[in-house]
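Just so it is clear, none of the values below were taken in a lab; they were calculated from the coordinates. These numbers come from a predicted model, not from an experiment.
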Structure I
Amino acid sequence: MSFATMRNRRANGLSFHSCDMLAAVDSDRIAALFEPFLGGEAASPQLIAQVQVYLDLLLRWNARTNLTGVRDPEQIVTRHFGESLFAARVLRDAGALAASDPTLADVGSGPGFPGIPIGLLAPELSLTLIESQNKKTSFLREVIRTLGLDRAEVFNGRAENWNYTAGIVTLRAVEKFETVLPIAASLVAPGGTLCLLIAASQLAAAQRSLGSQWRLNVPALIPETLGRIICMGSYAI
């Protein structure tokens, strides 16, 4: 089944007043931290403003409920936002975002990585964040509401119970990776792309878990990391 029931609306810009929020990391610093992940492209002022608000929300929520073990704001910018934006670049350069109505499902989205930053860089995406933990889905809905992401929605449940497929399915930092991976792969639409954000040491296990019917591309090393990669795969027809 496709995204036939998903909303077909575009975000109309930011729906918040960023001046009312004290940024944890200033805009110039965020732009500098993003440079290795964007391959020389300059982050737009709108993207940086969105990231500042998202980061401030994450820090505020994380103080009372554990959304991420990374506490330092600059490390969050690089390890979560930077890695996610690098994935968006890899997907774009591979043509995975070139569909007339691209769709992405982020399995085990947690606090929204990599799904939401990919959606910020590619606002044409119809985005579904799949997350089973209630505290995290509450946070995801707050981010979507605050940033005015009209093409994003949250599925509060397990991936195997989401009865749709997407042109792109992302998977990053989930427990029981080898168990969840085939489930995530089953959500990829025909001709679609599976995008894994994993450690290089997990690559062999990923191929073993997916089986010979899946073809994994040569991975891209994520900048500023020790052996983390983006690996895209497609179903071998």
Structure II
Amino acid sequence: MGGLSSTEQMAVERAAAEPMLDQVLGWAAVNSGSRNLDGLATMAGLLADAFSALPGSIVLVDPAPVEAVDAAGRTIAIDHGRNLHLKVRPEAPVQLLFTGHMDTVFGADHAFQETRWIDEQVINGPGTADMKGGLAVMLAALKAVEQSDAATSVGYEVVLNSDEEVGSLGSAPLIAEAARGKRAALTYEPSALPDGTLAGARPGSGNFAITIRGRSARGMSARWLARRPVRSAGSSRPIRTLITRPLRWH
């Protein structure tokens, strides 16, 4: 693999000159835990202002409806923040998708709220790596490309969602639609390894809610009607079925 072309080198230098550190420090000072809707609204506004430096149109998209099952077995609505969506040159022959998230795992009541310097080169703060630092890098790179001659032949969409840390349920339809017809997609999460190795794929996970109800039996007449939920449903043992069987009397 050869070195960078002169155009690529100029783009790298332009990106490096962007105020990424100041942006990350400012963004990390805003708590945007996945359930902190006020903080997410503030963060979305800051990101919309920052990404408005790019051409195209920016909108904040309401999340899709999301439901969950609470501890009592009731279905309840779960609120999420709005998602940033930017479109640039949708008519260009090559279309790309860039994704990231504005939420963090640190809620408003978490002890980890401030950024500190570990040494002269490293900071440690809520969401600085995952992934407000990545958002700053993405913006710097796109601004640098926009100043190059190659920009006119490439179009792209940017989706910054507000619920990645809790499964992206409210933003999944938006991401799926934005991914249609794209030549490639890049997510600016931290590198897979300290040496900068990029991850081309990652395993997924699933979240499932199962409501189990039993019916108690009292008295001899109900001995054949008792239905008992599988014991230890909350344990790591697999749940196979609801067991229906007569009670034994001694």
Structure III
Amino acid sequence: MNTLYSPIKLRKISDEIVEQIRSLILQGNLKPGESLPPERTLAKSLNVSRVSLREALNTLQSMGLLEIQQGNRTCVRPITTRSIHDPLVSFAKSSAANIMKIFEIRKYLELGIVALAAQRATHEQIDYMERLLKEMEEDLRMNRLGARADHEFHTTLADATHNEAYIHVMKTIYDLLQEEHRIAWGGIFRKKNMREELFDQHKNILEAVKERDPDKGRKGALAHLKYVEDKWKAALSL
């Protein structure tokens, strides 16, 4: 018997599902934090049984590509291994000074993000950021905090790099700083004059992206993130 060749095995349906969803995540068609359709809808779209779909989703979850969130939503996880993510969580939560070290990583990553966004953002992404800026302006007028539009603005900048690695790394950083963002918006950024400063800074960043000016974008992002960094340090007594 010739041992050079191995019999061809038919792949399980669940393996085909895993490969398709995995490819969509790695290619950036499914982004970090994005929800998959409900199980019934997804099974129908894939033309598979719900049993096969559940098996595939469990596999993707064990691979660290998906997670089940509140309300039974299945969402895409950032592509960072637990060996990287979990020690960073412990590091960040151990002291206020370490939180600022994580913020420093965010600051310098985001300078590159804004520069790339100035070169690569689509018209649709620029239009969306303009709508977010209008939402921020309306939040100011109504004396609302505006945290949602702020977070979405920065997420859209990352998306506008069209670099999946940037998108996943930034989602991890945002997740690490999530609690501190919540505290900041509930505390130091309650002051309207500070939110007005933030609005002007976001406006400057968007102008640079619209003008396709990476250098101006970097300078605008640095001014914005240095401002936020200084306010966080003051609030944390550092």
> Here helix-only ellipticity at 222 nm (-39500 (n - 2.57) for each DSSP H run of 4 or more, over all residues; to 500) has been calculated and equals -23000, so which of I, II, III was it run on?
Replying inline: III
> semi-axes √(5λ) of the Cα gyration tensor in Å was computed and gave 38, 20, 18; which structure, I, II, III, did it come from?
Replying inline: III
